[in-house]
Structure 1
Amino acid sequence: MVITQNQADLGSVAVNCFFAISGFLIVRSFQNTSSIPSYLKKRILRIYPGFLVAFALSMLVIAPLSTIDNSHPQGNVTAYFQEFRGKAFLLNLFTLQTQRAPWSFQDNPLPNMINESLWTIQYEFICYLIVPVLALLGLLKGKWQPLVLFGISYLFFALQEVAHWFQWENYQGRIMSHPLYLPKFITYFMAGACFFLYRNHIKRSFGLIIVSIVALIVSCIWLPYFNLVAPFAGSYVLFYLAYHPTLPFPRFARKGDFSYGLYLYAWPVQQLVLAIAGEHLNIYLLFILSGFISFIAAFVSWHVVEKPFLKLKKEGSGQPLPTTNNLEMSYIKNN
């Protein structure tokens, strides 16, 4: 927030980078899959099992237990389940949305928020569904169609940022989360998709990385358009680093893909750590302790939930596309 002069926080930047990476790898996965049903099966098996378990644990186990404290040694479990919205729970469970938990973590800085990080996952799955639709329309082939799609999504996003259009102030939908964020997330997803589709034409250039970094700095300090510059310059910096020949990013996934599990459990773990020992921790100890516990949860999630379900995909794909490096190979193996 300080660096960008209140234009963006680190969490939003991280999520935007995630969507750009996702666009690159998901379009690559789609092109390496034999059919649309097989692609959808892979995406469902990758997203739903981990989400269902994490959401159910958060709402049915962690949230009730979090009502127990010094002032309520027996907890407010009864009160929690009296206010628990079962129909909303089932709806959110299968539509990949988050839900507030009454009476939970009352002494924490963010009470009633049991696992707010889950809110982005539905948008991610929407992007998954967009890919085969675009393919059926023939919009992922050719020299210009993907760029036009990126330009259209970027235009909607820019109009939101500059003119404050498409805000959906009175949106009351339950099936889908707020449409406000769709233009931004689709823009970053399409940025990543374009980096994949035009990978043979985009040069990994020292000059371009300098231009990209300078553009980001200027948008932070002098021209307040960081969010409009980042889909271009930020995406280039991201993929420049991802394919740096000396950075060991591919090694992270050698023993399993723990990134999804880390995302699923980091929020409730931090809430638990704060509730149990918050008064004895500073921000650095909170980060270290929460990170360690979250990694354990992610390890268990991968080996007990995610990996077994991924074995069910039995995908009979055609000839795999040539890969650029081990980063893509690790993703294909684990997704």
Structure 2
Amino acid sequence: MPNHNILIKALRWILLPLSWLYGLVMLIRNRLYDHGWLASYSPDCKTICVGNLSVGGTGKSPLTLWLIELLKHKHKVAVLSRGYGRKTHGFRWVEQSSSAHECGDEPLMIKHKHPDVSVAVCENRVEGAKRILEAAPETDVMILDDAMQHRKIKCGMTLLVTPWYNLYPNDLMLPTGNLREPAAGARRADIIVVSKCPELIMDDGERAEAEKQRVCSLLGRGHDEVFMATIQYGNPLDCNGKETTLPDKLVVATGIANPQPLIEHLNNANKELLTVIFPDHYRFSEKDLLLLQIKCEQLGKDSVILTTEKDLERMREVKAFAAVKERIIVMPIKPYFTQLETLTSKIQEYVRKN
């Protein structure tokens, strides 16, 4: 495995000229949109884009869920996503009875957590936004998940998420790096959320302030435009959404981009772990779930399978889920921000603006 990783890294650096070419193409494309030479559609409602510049898990899903919770009590909120990983095409409403196969795991997770919110998927964001407003003209706030590179639709506010461990100014364009567009694209963002921050910069001490100043300087943004965030883990839930307790022995099964924070959290809680890591957005099979059940039984009769809310949505559509669901527990997450009041007021001020 180490040699395999070295070969992949070497290949990515060999492809650096392609990264330069791709970056140039994206730069020209962005300039055409910036100057109005390529047209953008503005939906007739408040629009908030939650996006990033890089591929991989940056923490957009917790931020989207937080925005819904912040706004839905006073506004008619709709969520539009591409529906990454789905096997369908075109516009589709996400229902509680939908499957991850039909609409993707993240939109389905959103619908299960917020059944009163309209959720739709469409790879064409312009078509998706128009279809939502045609069917639900009372919608006054639309949250567009992962739409920063979709310049055909123009959002009123953009929240850019970049992870602490790989800030976008330190990255390179695909395929050598992970950027989907040049770092200059961050200028379109109104707010930058630095996700997955370590605890040392989440307090009010001098070291934390110095670290934030360093990050703001690196990003070239003001202190009131950059918000540090970390993940807080909630109480564990069973498959029906009821709170439960974690036993001491856990089979941790995840198919997310970066499971390490979850594993560290459980290690800090002195749990005995057997970890089974799958690729991001992995589609579980009958064999996978039965194997997890066997590992669980080997670890001990009181052990459980611990997974994430997104993984649970993909597990539900496997027939073997019925046989293992009593032993599955999920660990919900939510973001915790520095300067929470400032961030909240910025978003609410935009939504209220005429």
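Bear in mind that the values in this text are calculations on the coordinates, not laboratory data. All values reported here derive from a predicted model rather than from experimental measurement. Cβ atoms are built from the backbone, for glycine too; each structure is taken alone.
Brief remarks on what is shown
- When FRET efficiency 1/(1 + (r/R0)^6) of positions 21 and 117 (r between Cβ atoms, R0 = 25 Å, to 0.05) is calculated for each of 1, 2, the greatest value falls to 1.
- For helix-only ellipticity at 222 nm (-39500 (n - 2.57) for each DSSP H run of 4 or more, over all residues; to 500) computed as -18000, the structure of 1, 2 it came from: 1
- Of the structures 1, 2, the one that 2.9 was derived from, the read-out being distance in nm of label points 7 Å out along Cα→Cβ at positions 29 and 293: 1
- In terms of relative contact order in percent (Cα under 8 Å, 6 or more apart), the structure with the greatest value among 1, 2 is 1.
- Read-out mean count of other Cβ atoms within 10 Å over residues 77-84, computed value 14.4, structure in 1, 2: 1
- Identity of the structure behind 18.1 (criterion: mean count of other Cβ atoms within 10 Å over residues 181-188, calculated), options 1, 2: 2
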